[in-house]
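Below you'll find the structures, each written out as structure tokens.
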Structure I
Amino acid sequence: MDTAAEFGLRDGFAVPIYRERGLIDTVTMGGNYGALDPRAKRAIHLVALYAHSKALSLIGAGHPDPYQRILSNGEREALSLTAAGKTAWEISVILGISEAAIVKRIKLATRKLGSVNKTQAVVEAIRAKEISL
């Protein structure tokens, strides 16, 4: 933070990225923009996850081959609807299956993609071309 202040950056935002085996990376941004509203923070968080994933893919660090499908059709469907902002309950109503089944699909997809939460799983699924927006 002191170094950032030397360059005139007063405000910042850090996004911790939790990886497998306990590794933690951080994407940071700084500027002079004042307090961010919650919607802007969510957008920055998503961009940071995507940027981190892209940076890792450019150096070839531990991501699946983007041309090899690793998710089932049901997992892709659940993540696609999650990316559209639907809750597990809403997805269960849309697909006509139990909410528990949706939660299980999202957890399995999250694990397969090496993610720690469903937001990161959505980003990884988009990057791996498992789903699209």
Structure II
Amino acid sequence: MSAADEAVVRRFYEQMANERKNDLANELFTADHRLHDPQVSAEDGPGGVAQAIATYQDGVDGHWTIDEMFSADDRVVVRWTGSGEHIGELNGIPASGRAVGPVECIAIHRVNDGKIAETWQVWDTLGLLQQIGVVPAP
């Protein structure tokens, strides 16, 4: 089951996030999916995930790279890195045109019946804000 769970999560990063196929949300996420992220608020369900991802797709012409992935039981853990260019408004921050990356994240996805049912993630928000010039770098 772990290989199948990893394949669903990989499709999220490669097809939905990177290829911008947000219409896959219903196929990849349960109707009651919950996103736990201290920096990103999203409504429950596939629509909330698609909306949250679109915010970053519109604000950063970027790419999510899976650096590591492993699974146990119903959990898939991903360490990923984001990079790109800040080309549009991002959570109220106007486009800076600056390069972004690496922005590192660790995410844990709970998979149920072939769909992602819950996601916990923490990413380097401070690093992103420093890179786009909102917060001074040390």
Structure III
Amino acid sequence: MAEFESVKTTNPTSEDFAWKYNGEAYTLRAGETKELAKPIAFLWAKHLASKMIVDEARSKATKKDFENPKSPIHVQVSQLSIYDTPERRIALYKIFGDVQTVQDAVLSFPFKGFIGEMSLYENFVKKESESKEAEKLKT
């Protein structure tokens, strides 16, 4: 049964991250990789990916951006949280390391559609794949 399959899930951040599934907390320490059941992995990754992309957007914003209610940062943070975006897919790829798993994770949630340039994600995956191949050749 597909719902009982596990997925290799990594916390690529420098902070521990926990999220609850059916009342039970699932925690991955910074840099840790675990096999999690697909539904748990997808929910956990969705929330970690949201945190990753919102934190990145906020780190690029200035104090004035947050003080101005008409600043585009407010719209950008909202969009990054509820839409399927290249930033979300890149974060999910960092978590799962697999294009198909990213696609499965995105399809498991009712995002409000895709916004942005898919080429940003595709170029990231291509670069990561080339880096992994180069690393394999070294060993």
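Each value in this text was obtained by applying a stated rule to the coordinates, not by laboratory testing. The model shown is predicted, which means the values in this text are computed figures rather than measured ones.
Brief remarks follow.
- For mean projected area of the Cα convex hull in nm², the highest value in the series I, II, III is held by structure III.
- Of the structures I, II, III, the one that -16000 was derived from, the read-out being helix-only ellipticity at 222 nm (-39500 (n - 2.57) for each DSSP H run of 4 or more, over all residues; to 500): I
- Among candidates I, II, III, the computation of mean projected area of the Cα convex hull in nm², for residues 30-85 alone that gave 5.6 used structure I.
- Answer label among I, II, III for the case where log10 I(q)/I(0) by the Debye sum over Cα atoms at q = 0.19, 0.27, 0.33 Å⁻¹, for residues 54-93 alone, calculated from the coordinates, equals -0.69, -0.86, -1.02: I
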